[in-house]
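Colleague: Listed after this line are the structures, all set down as structure tokens.
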Structure I
Amino acid sequence: MQSWTVPAPATVPAQSDRLRLMDTSTGELRHPGTEGAASLYVCGITPYDATHLGHANTYVSFDLLQRYWRACGYPVSYVQNVTDVDDPLLERAEATGVDWRELARDQTELFRTDMVALNVLAPDHYVGATETVDWVVETVSRLVQNGTAYTVPGQGEDPDGDVYFDIGAAQSATDWTLGSISGMSPEQMAEVFPERGGDPERPGKRSPLDPLLWRAARSGEPSWDGGPLGEGRPGWHIECSAIARRLLPVPFSVQGGGSDLKFPHHEFSAAHATAVDGQPLARTFVHAGMVALHGEKMSKSKGNLVLVSNLRREGADPAAIRTALLSHHYRSDWEWTEDSLPEASARLSGWRHALEREEPGDAQALVSALHGTLSDDLNAPAALVDLDRWAESTAARTGSPTAAHQELRVSAVVDALLGIRL
């Protein structure tokens, strides 16, 4: 699948890697263990609707991480998937009378356009689930062979051939423990599992929380040749596990996504990988907070969305949208209000005006200040305050600007580290 193209940011003087990130699996701030090279997997969209600010918040947050690593001089391997076949996509396609493939293509293209506008650096590999069915089949087959997956007999409208992950067997055979990523209790898992794609009532499962690995072909649904698994299509969690294991070193540095993916998605993606070869999937699990509107989390199911494409269509500066997102710490849950964009726009205008009074040394000082601030769990709000202080410090300057011929400019530094185009 084709990714998008964003101009590479300016190269800044290499900075020391002092990064500490909140690891969801341990609840502690820790270095993600990059060791001179960084690797990142961020779970992508299910393309049945346009990019809302909750999506944008996640991808801008992890773009900040990639920019941090690049400022350290690290090579970065970044993978993102697209779940371009799944129940929500098929249901939306049927409801709207659109072919599911066309819906997925259109919404994926809109997402790419939004990412370009928001200046989000593209992943090295942008991979659709439909492109990786063979990888999933290979992975699920290995799980069946080693006894951590099983086939559920058909019943009623459900045919023979659905393959599920065996939580109990996986815990007995590996170091993985249910809840080790999310930190959730069994009671909490049971509550959210059906809300997030789970089917606890499916007859024949060994545990209500066992997740689907391979869905046997149903009439009217797309399916692929699964070899020993029979005709069918991938489950959700195994998709990301198979893609990450194929394209990144194991364990890779950071598994990222929204906080609503902690369970079941990241819990089981990690479990699947460990059950295949005994290796942990990622060193660090990092999760972005949720964005609310009118007191409730933005979600496609509720329809309470602010779409990036709509804001752009109404004339919003994408740099102001990005500034509004970075005004909140990536881990925080926060609410978009009617003041969010005007406040960000005013701030952006102040920074741009200050460029007229830039002097030699400003850019170098900002590199150090911004990178140092971001080292503390990607504290973007504090980094924006650093930028505010610089802009305020220029107010008393008089005379003609003297920075015209500097090799490194403030605008380049802000783009490189924060992704904000001044």
Structure II
Amino acid sequence: MNLKIQNSKFKIQNATIAITGSKSETNRLLLLQALYPNISIENASNSDDSEVMVEALQKSKIKNQKSFIIDVHHAGTAMRFLTAFFAIQEGVEVILTGSSRMKERPIQILVDALNQLGAEITYIEKEGFPPIKIVGKKLIQSRVSLPANVSSQFVSALLLIAPKLENGLELTLEGAITSRPYIQMTLDLLGEIGVETSFVNNSIKIPPKPFIESSKSIHVESDWSSASYFYSIVALSEIDTEITLSNFKKNSLQGDSVLVEIYENFGVETVFNSDNSITISKISNFKPDNFNFHLNSTPDIAQTIAVTCFGLGIECKLTGLHTLKIKETDRLEALKNELTPLGASVQITEDSISIQGFPNVELHDTNIKTYQDHRMAMAFAPLAIKMPLTFANAEVVSKSYPAFWSDLKSLGFQVAEI
């Protein structure tokens, strides 16, 4: 599906958007619910990635079926979390596979760690990459080390199964930690269901907890990554533009809540309301000449910030982005490819992007490739305030935010299928 998006220079006021639960929190809780069935989840994400998790975990409950194939498609979180989950399902044999891009995304660090704990995981095609074969076993070993600068999902996958291990887990992270807020989110959610955790220096310890005695109901906060696109819309709009987003916490578990501070640099104010909504408003046209920010802890909002800065004509340099090379696409290369024809001068390294220039507002019908990456589509959409844009494979947003295009329509954007 190709979509043309444009904006007729309107001012958004008194608009309200309901964003569903965080994909990151939901997928962690779905796995914990499979391990501890007396957990219930409210306001779960309706993303494709979470649906993949639900379907895979339901397969594990089918009586008398001990061997099956699970295709996670593009869902990287599901691939990592399910690898750990099925490693401890005794007597179950699973083949985990995915899309052609998923088969290019490395998983060896997680597989090696699980095998060190006693798991039985082998590669079916290319060494170090999916698809993989998992034979579920009881894991007795409790100590393992990981490089700290890898995807935090490898770390979280181990932490989520840790309380179900015979002797718990002592995990040592070697070096500088990437995406620490996502690791802390996992530990906080474990804490919410009654699991003890310790995170001191680079050592994480989780004792065994075979059962949770009482039922737990957990309400998932809305997704801050999804909120980022509305921050960008407000930043690129006129003064007094205002959008209210539902179900966000001031003391969020999600690292992407740093948006509140970041977008103050672009004239955007955030007010936390008594009903757990937030109202974001454009209160100033002041903007810095340049913006530098280290996003090692929150790489998922890098594309949004990059496009916002370009749309405002702010020179920016974003660093700490080494994990973007192995996402749904090479996000740094993709940003360079799509921003350059719009008038940007872009330099990228292995872990950074630098952008100069202003949007060429005389361009019309500019095509934006999405690279099968939901965040490429959604990060560029706010730029339609400046110029008409056409998005290839626009349906890719369903990976994390299925209602995205209809929510843009509700704000007054012209969204048409072509």
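What follows is calculated from the coordinates using simple rules that are stated; it is not laboratory data. On a predicted model such as this, the values are computed, not experimentally measured, just so you know. Cβ atoms are built from the backbone, for glycine too; each structure is taken alone.
Colleague: Quick check: -12000 is what I get for helix-only ellipticity at 222 nm (-39500 (n - 2.57) for each DSSP H run of 4 or more, over all residues; to 500), calculated from one of I, II. Which structure matches?
Modeller: On the way: I: -12000; II: -8500.
Going label by label, the one that fits is I.
Colleague: Quick check on the output: 4.8 is distance in nm of label points 7 Å out along Cα→Cβ at positions 208 and 352, derived from one of I, II. Which one produced it?
Modeller: Working: I: 5.5; II: 4.8.
Only one of I, II returns 4.8 for distance in nm of label points 7 Å out along Cα→Cβ at positions 208 and 352, namely II.
Colleague: For distance in nm of label points 7 Å out along Cα→Cβ at positions 32 and 408, find whichever of I, II sits highest and give me its label.
Modeller: Numbers: I: 2.2; II: 3.4.
Evaluating distance in nm of label points 7 Å out along Cα→Cβ at positions 32 and 408 on every structure, the highest lands on II.
Colleague: While we're on this one: Which structure, out of I, II, was distance in nm of label points 7 Å out along Cα→Cβ at positions 96 and 296 calculated from, if the result is 2.7? Let's see the in-between values first.
Modeller: On the way: I: 2.0; II: 2.7.
Going label by label, the one that fits is II.
Colleague: Can you tell which of I, II yields 1.8 when distance in nm of label points 7 Å out along Cα→Cβ at positions 152 and 280 is derived from it? Before the final figure, lay out the partial values.
Modeller: Details: I: 3.1; II: 1.8.
That value comes from structure II.
Colleague: 23, 18, 12 is what came out when semi-axes √(5λ) of the Cα gyration tensor in Å, for residues 104-215 alone was calculated for one structure; which of I, II is it? Write down the numbers at each step before the final one.
Modeller: Working: I: 30, 19, 17; II: 23, 18, 12.
Computing semi-axes √(5λ) of the Cα gyration tensor in Å, for residues 104-215 alone on every structure in I, II gives 23, 18, 12 only for II.
Colleague: Continuing with this model, one more query. When Rg/Rh (Cα atoms, Kirkwood Rh) is calculated for each of the structures I, II, which structure yields the highest value?
Modeller: The maximum falls on structure I.
Colleague: Taking FRET efficiency 1/(1 + (r/R0)^6) of positions 64 and 320 (r between Cβ atoms, R0 = 41 Å, to 0.05) as the criterion, which structure among I, II has the greatest value? Please report the intermediate quantities before stating the final value.
Modeller: Working: I: 1.00; II: 0.25.
That would be structure I.
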